[in-house]
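Take a look at the structures listed below.
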Structure I
Amino acid sequence: MKSYEVVVVGAGSGLNVLGPCVEAGHSVAIIEGDKFGGTCANRGCIPSKMFIYAADIAESVARGAEFGVHATVDRVDWPALQKQVWAAWTLALR
């Protein structure tokens, strides 16, 4: 049985420790039962980032007058935004 000095469980944010360990010369094993990237890239953060991006667009429009751009946000189509986020999320899971 092979042994390792460092075992990283999860290929998401757990990989943050990988670089310094490899640079220090440690033998490293990665245990990941799913896609690399972890929850953030595959299920968690990407949907959140899409909602935040939509909010950032609305905020940019609201602040447009500061730059001489006069515009308004009339409404947010919440069902359409949810559908877009869900479609991107399910695509990432493939």
Structure II
Amino acid sequence: MVSPKKLLKLREAGSDLDDFSAGNNFKRIIGETNKTITPANVRKVVFCSGQVYYDLIAEREKLGKKDIAIVRVEQLSPFPYAQLIEQLNLYKNAEITWS
């Protein structure tokens, strides 16, 4: 079986050691992590899952966009509706899309 190995060496896909310490839990949804992107300025929110996240981040940086938030959905079943609504409430005036 062939599986993608792109993320094995991708530095951005690594976790800090603190992520594995007591008190940290699996995150079903990971909101926008770029501190320069503020919810008030976001015109589009892209929800995604899997390694496509890193491709979207790279393209956003290449284009110099600061008005697009990228939100990772890490668990699809059972679907994290409550956490999704929390993210949607941050970006009330933005267009929502799935990639």
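Taking relative contact order in percent (Cα under 8 Å, 6 or more apart) as the measure, the highest value among I, II is held by II. When Cα extents along the principal axes in Å, for residues 17-56 alone is calculated, the result is 37, 22, 16; to which of the structures I, II does this value belong? Derived from the structure labelled II. Given 3.5 as the derived value for distance in nm of label points 7 Å out along Cα→Cβ at positions 33 and 81, which of the supplied structures I, II does it correspond to? Value 3.5 for distance in nm of label points 7 Å out along Cα→Cβ at positions 33 and 81 corresponds to I out of I, II. Here helix-only ellipticity at 222 nm (-39500 (n - 2.57) for each DSSP H run of 4 or more, over all residues; to 500) was derived from just one of the structures I, II, and that gives -14000; the source is I.
Comparing mean projected area of the Cα convex hull in nm² across structures I, II, the highest figure is found for I.
A short reminder: the numbers here are calculations on the coordinates, not readings from a lab. On a predicted model such as this, the values are computed, not experimentally measured, just so you know. Cβ atoms are built from the backbone, for glycine too; each structure is taken alone.
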